[in-house]
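Asker: Have a look at these structures, which come just after this line.
Every number here is computed from the coordinates shown, using simple stated rules; none is lab data. Only a predicted model underlies this, so the values are computations on that prediction, with no experimental measurement involved. Cβ atoms are built from the backbone, for glycine too; each structure is taken alone.
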Structure I
């Protein structure tokens, strides 16, 4: 505060010449004893050094002199209290400036220092000046730090030491020296001026609140020191940190005018703590929808539990964004998996529950579940310890009864799984540098439209993005880059997966992923996978390849369009069905694979780009569209582009319906798969019955069910070599494999025909 603030205010106490009734030998408050009633004190005129002054004989161990009139203490004001004294006779005492600090209710503020430094008087007749500075903040030169609570003081001095001395005291002077600490031209409020103490233990909540309220458009300065704040606080003024603050984990710091990551780093002097506090503020403040990391790299030594960082919220459904920065995983053991094995029971009648779970308390939510009969990417969504039950993200296809399960909890840089529900949350322009130690992101248990845009997940140890519940519902992954930690590992030996999703309506668009075991495990329906490039090759000749995309529900209703499917394949299973045998419904149905580039190199001849793998018998295929794709094998040929994986069960071709397999390009593929299959057949010897093979052209070993069209290619002739215009009848599903058509002519006929034959 400028000195002009106290202009017009009389700070200096009454001179002694006005009478000793204005001066107290106690604390100066109302009712205190005054020196006009004391015979050992008098007003003396004509002193050679002081003129008129107070002369008194020291009779108490601490002889007090206090002004009866209170001096106001204004915010940000620094006062210097001074007096000149000399000893005439008697024992030599010490002298110090002293005061009584009062609050707004006229109570003494006992917690503040109310005496200045003492000075010994060592000779008679020598004039000694004693002074002390009183102010709100712990600044250099301030002797009595009063903070923001005292509103007035009764100032004077103390004479300490032996009694018996005769002492003369000149009028006490009080000056506003605030200008020596703060300049009027400086647009800054120092928190020390409101009582803040940077000792790491004093609670500075009230001081920071007072400084913010007084700032009135000015900025707040937090000077060097460690300032403890005991509870959550919102600062509405601009703020600058030279020192740091400490707060309980559950206490938010909301900087409404300086909501940027750099300021939080300055405030907490730790990137990890700063990020947690900034994220906590993001979900506790309506003024900002995004946290901009400002291009900073945040070194992370352990998983960041984001729900624990917020502390006071388990659900959040307002759009929030973290953008523009990098997280860099460091350290070692904090990233190790936690693995628990336990016996548990499973029943198809309760398909997402494990019951009678031994040691349930030791199993972490978000753990990957593995055991016989468990499909890929099944996670622990919730653990009910009293009931010894675990809720699973997916059903199990063949785990009826009791067995031992393994529960593996991966450690993620950004772990949202503690949230019960998190919707409309977005990561944009973020890199998670996992360094083959950490994993990327674990989603909340439930929620809608989690969005990652223009992000990088680099070298995750096991997982890039994991969903242990339905926090992936409507998830959007756009223009992200996923870089492997397993580039030198054979494809079938890799363990890292880019992402999984259990919810519906997932959109994967324009992403790039290199050499993971899988790009995406999708168990929901109505997904769109478009314009991605996922490469999963290795340097092994005739190498095994694994699925780039695995659809784990028989009814998919998904679209895979415009992708570059590079040295991997699309796998369609029903491994997350508790009853994998077909009983009713659609079976394997509703999938569109359109306009993709499929390429492979140096793979085994039996490799295929589209694989259907039923986990139970009786399924057919319906409403499948495979159109406009480019299939290309290099460094060797493959037999065909599609196949059935019969590891668990076969497909029933009699249940094929509405299969469209057309308009595709085939390069170094031995069999051109089509439905309808367009074939040319020649009979050189006239016969009334022709057997027309489909030569394996129908998809997935389909039966030759229907002759869709027939057209003569040249003249048809009878046994007499005469032109004939007869039209045959047909019968499908002929031959041992039921993949041939018979034509029946009214008379023996020979020639060449073009036919279109359907498997559905």
Structure II
């Protein structure tokens, strides 16, 4: 940060004056680069070096050349882990107890990282580091992530010099919603061209590093690399999908046992560890019907292909740094943000949004489209059985405070900083996400500021594990760690763990806690609560003390209610629910655009056209789900794509030349039913019943005057921009809230971790 102070002297002339130059801060010569690589929804067992048979040779090589942690923990969700990781504080203290899509009205959930907890990028940039971020952000309020901003919580507002990636919790890997620095961009290529966003992220980061090092070779860099993988949708290039065809036909029971045995043989888990029993809702593989097995296998193949492809991109990043001569003096940290995801449900899903519309798609319904899995025409997630396999040897999943949700891989690779005789060794000491940045500060000799940009800072609560990195026999530096998510709680102290799996609206004071001695029971198989009630009560009492210290309170399991805060003063969502869009406009994220899921709405476009003018007036979603209003062959067309079931309405009359108003009116009926009518200048020219009115439409938002990303309608190729003049689009949504719509909405956002 430039101070612009002056310590010279100023006389009447240069001869009697003394110049002074304010130098920017610079790290000491030889200061290492720092790279933090974060994967999404990857469980403890899913890297090859942690037990699986998924091909991850590049990750495995980092472990073989570095230090592999086997007792590393994070929060149960995406945004909270990212906040803890980047600030070195607990997630509640950083203002991110849940995902950034929500604000609760309390300091523990601001919808952004608290300005009282400076990020590592902010701190290191002021120390003279170049700072780059690529990939998933998900640390800004999503209603503030349109081209209208504000931008203070985007990556460039939180310490990064450059950013290339996406701001929401998930994106289509073939058709991502991309941001470059502070502006929205279109992807540089399409799926038809072989594009995949993971490859693009590595290309962009290597260019950022080369640009910086080419001009300022003396300046170290900090890079945050947050892949969308392996969050749903699980999507990978065809060659990777083909590679795994048939590999998991033996099912999750046999596969899980084999992975567990590999974990024991390689020391990833200690001798004597038990494989946790199947979670409730996970059936024995042998008891499943054929279609359920076929679908489950293909969904697991897609996950494996996605991770394998990501591993290759990590290899490209490592090779690129090596070619630039930067790898040896780079502190390279690789981890994941939470355990494997449970959002696929008992069967897995072809369309993730179906699950979040409270629709349980059966394997018999999904099996006809099995060959779409993994490609652009899919939005899949795997079933619980494969998720628990990915969390071996633990029980439960992401969102839970049991080990399956919070116990994940961590690899630290630093050739110049890790002694040769320590490379390829393991560490069993407990560590937590907030400890990573505390360790970075320690290793770099950086003191986090007490005040940043005039804002007093909360203390860094993470514990440096630098001593553990150097010495496998060193004691753990973090011996007391709380966990909390949506009312589920846990506390780890000196190898003991108290944990409570909270059900929404349950009584916090009477619900059951469990007690485990993790030092001898890492998989939480032997509950000692009944045998040692005094020990359990001590840990429960200590949890409440830690909750007060780390600003966890009040306990809050709200979900539906949090969507209500979207419609407030100075929000993009007016109380009237009337939205007016005038092109040219950039695409908008769903949470910053008109809220029409599960509601009555009228959409009216005023256009001027000549004969033959055609194109999209308004589209939202993707080829997997969404709706589009467009002109084609001089007719007005509305395509309502409810998870690849298209209801297409074409006007009975042509669209006149000149200036005209074109409209669609959607109405919600009983249950999940709806209807739509289209109008030209106020006259109805077509209509149809909607057999399924979507409550949550897509994780991809709308575009005005064209269809960005994959085409919502099969009747055109995107972007199919309107060739006439589109003056404006006005959307009037009903003010009524539908309970199941809001519930599905909450489930969707909770699934985007």
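Asker: Have a look at I, II and say which one yields 0.40 for FRET efficiency 1/(1 + (r/R0)^6) of positions 406 and 526 (r between Cβ atoms, R0 = 30 Å, to 0.05), as calculated.
Answerer: The read-out comes from structure I.
Asker: Check the numbers for mean count of other Cβ atoms within 10 Å over residues 446-453 across I, II and tell me which is largest.
Answerer: Looking at the calculated values, the largest one is I.
Asker: Figure out for me which of the structures I, II the number 16.9 belongs to, where mean count of other Cβ atoms within 10 Å over residues 342-349 was derived from the coordinates.
Answerer: Derived from the structure labelled I.
Asker: Please state which of the structures I, II yields 3, 14, 24, 25, 18, 10, 4, 1, 0, 0 when P(r) over Cα pairs in 10 Å bins from 0, in percent is computed from it. Intermediate values should be presented prior to the final figure.
Answerer: Numbers: I: 3, 12, 16, 14, 11, 9, 8, 7, 6, 5, 4, 2, 1, 1, 1, 0, 0; II: 3, 14, 24, 25, 18, 10, 4, 1, 0, 0.
Checking each candidate, the match is II.
Asker: As an exercise: helix-only ellipticity at 222 nm (-39500 (n - 2.57) for each DSSP H run of 4 or more, over all residues; to 500), calculated from one structure in I, II, equals -6500. Which structure is it?
Answerer: It was calculated from structure II.
Asker: I have 1.00 for FRET efficiency 1/(1 + (r/R0)^6) of positions 246 and 390 (r between Cβ atoms, R0 = 35 Å, to 0.05), calculated from one of the structures I, II. Which structure is it?
Answerer: Answer by label: II.
Asker: In addition: Of the structures I, II, report the one carrying the highest value of relative contact order in percent (Cα under 8 Å, 6 or more apart).
Answerer: Numbers: I: 6; II: 16.
Checked I, II; max of relative contact order in percent (Cα under 8 Å, 6 or more apart) sits with II.
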